[in-house]
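A.B. asks: Following this line, the structures themselves.
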Structure P
């Protein structure tokens, strides 16, 4: 458990503009490369925010040919998680809202962008959006994250967690 927490806390360092950001951990549902059900989202630092490109596949189907809204929300929530690498420490989702403006289609690559809109004490107010290849917005999102210590996550780690 301590090794996993130490490895994770080491990721909260400075990343220059254009840098690829690391996965939160190998089994993360949003970005973990070892999660067979995951999205394997990758993000880069883009100025003061983050940017990613993502294609939903048949594992993420809601209606035929359309990504499930929960799968879309998962990717957006994880995209926000990459902002935390720029903030210098972890935080947890307090509130997440996603406005679905158009269907998010299976097999289409979308550009996602997220940034911190403002900070109030431990709270981060963040915004995100996704656009289709033709530039049409398909989702917008707002969320509130609350900064926590890395030790906060020890309560969710059991001895049989992969990677520990």
Structure Q
């Protein structure tokens, strides 16, 4: 399955596909409002502000897979906006592992991280950088959004995009 064909639904219920973002460098992140890693929202938004006009976007995928996300889309949107000033696109709440996982995660999880390990999303705030040519790089949850390896991968992808 092509990533571009995968259907997405925004937090507000609008239907789209990942292909809407095919001309961008995209950082896909499974987020959770009540996670100890939630302060990463601030750094994700900083990346959005720094690189957004150059063809980059973060896309947040709220997930309650690890039992740390708010119950409704409205509460998630309010939290992200009021607490962190999130302006990047947010999708509906999804599962990232298991039988009813979102198809985007089925595809992204095939990509190994820097240590060569692919498979299950280990926790909230796992990051997948997808370039316009379909290349995917994976960064584990404790890798901060502004870590040198993420920033250099974004900058490199924007040069070739």
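A short reminder: the numbers here are calculations on the coordinates, not readings from a lab. If you're wondering where the values come from, they're calculated on a predicted model, not measured in any experiment. Cβ atoms are built from the backbone, for glycine too; each structure is taken alone.
A.B. asks: One of P, Q was used to calculate distance in nm of label points 7 Å out along Cα→Cβ at positions 53 and 117, giving 2.8; which?
C.D. replies: Answer for the origin of the read-out: P.
A.B. asks: Given a value of -8000 for helix-only ellipticity at 222 nm (-39500 (n - 2.57) for each DSSP H run of 4 or more, over all residues; to 500), calculated from one of P, Q, which structure does it belong to?
C.D. replies: Matching structure: Q.
A.B. asks: To which of P, Q does the computed value 27 (relative contact order in percent (Cα under 8 Å, 6 or more apart)) belong?
C.D. replies: Q
A.B. asks: While we're on this one: For the read-out distance in nm of label points 7 Å out along Cα→Cβ at positions 77 and 101, a value of 2.3 was computed from one structure; give its label from P, Q.
C.D. replies: Checking each candidate, the match is P.
A.B. asks: From P, Q, which structure was log10 I(q)/I(0) by the Debye sum over Cα atoms at q = 0.10, 0.20 Å⁻¹ = -0.36, -1.38 calculated on?
C.D. replies: Clearly, the read-out refers to P.
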